[in-house]
Structure I
Amino acid sequence: MTWIAVARKDVRDAIRSYWLWGLAAVLSLLLAIGPLLIVGGFIPSPFATVHEYAPTVREVLIALGVYGIGALVLTVLYKIALGVREELEQ
């Protein structure tokens, strides 16, 4: 294997790594949206009073759905990444 082939492989691996880090950053931001929507109910009113707030069943299910879809997408992406890694090792 020549040094040019090794350099090309290193460049491809670096680009793939940057894409993976970028995708992970986007997914982590999407996963953070669910809890932030529920925490938003704890903001005090303009009259400096804090009202008791308990999320409804619908809000809890939506938050769990956001986490569930995020976990599903993350699992699928990990499976794809492992498949590519195994393919490259052969």
Structure II
Amino acid sequence: MTDTENYYKEKRVDHNVTQCKNCSGEKGICHDGCAYGNGEEKQNCGIMNSSGSCNNCKCHWSSHVNSNIVFVPATRNVTYDVAHLKK
């Protein structure tokens, strides 16, 4: 049997993306296009609130770093064998 499934595909970009070190996958991508660097500058990122927590993942600003990866929605074909369907 063949079916399609939704998933998030990793994509490299040429700009800063604020990523949480505590969260994984698409949940860990907090701000695509951040103007601030790593270190204490990160507390000024637009996704951080006045108490120093991220509005996306709720972790402290110090748990965030810049990366060059985002996750975009995608679909893929999946083939199931008979043994898998019996589970």
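Annotations
- Of the structures I, II, the one that 2.1 was derived from, the read-out being distance in nm of label points 7 Å out along Cα→Cβ at positions 55 and 71: II
- Here distance in nm of label points 7 Å out along Cα→Cβ at positions 63 and 79 is compared for structures I, II. The highest value is that of II.
- Distance in nm of label points 7 Å out along Cα→Cβ at positions 7 and 23 from the coordinates reads 2.2; which among I, II: II
- Source structure of the calculated read-out (mean count of other Cβ atoms within 10 Å over residues 15-22, 18.2) within I, II: II.
- Computed -1000 for helix-only ellipticity at 222 nm (-39500 (n - 2.57) for each DSSP H run of 4 or more, over all residues; to 500) - originating structure among I, II: II
- Identity of the structure behind -0.70, -0.90, -1.05 (criterion: log10 I(q)/I(0) by the Debye sum over Cα atoms at q = 0.14, 0.18, 0.21 Å⁻¹, calculated), options I, II: I
- For 26 (relative contact order in percent (Cα under 8 Å, 6 or more apart), calculated) the corresponding structure among I, II: I
Every number in this text was worked out from the coordinates using simple rules, so none of it is lab data. Here the structure is a predicted model, which is why all the values come from computation and not from measurement. Cβ atoms are built from the backbone, for glycine too; each structure is taken alone.
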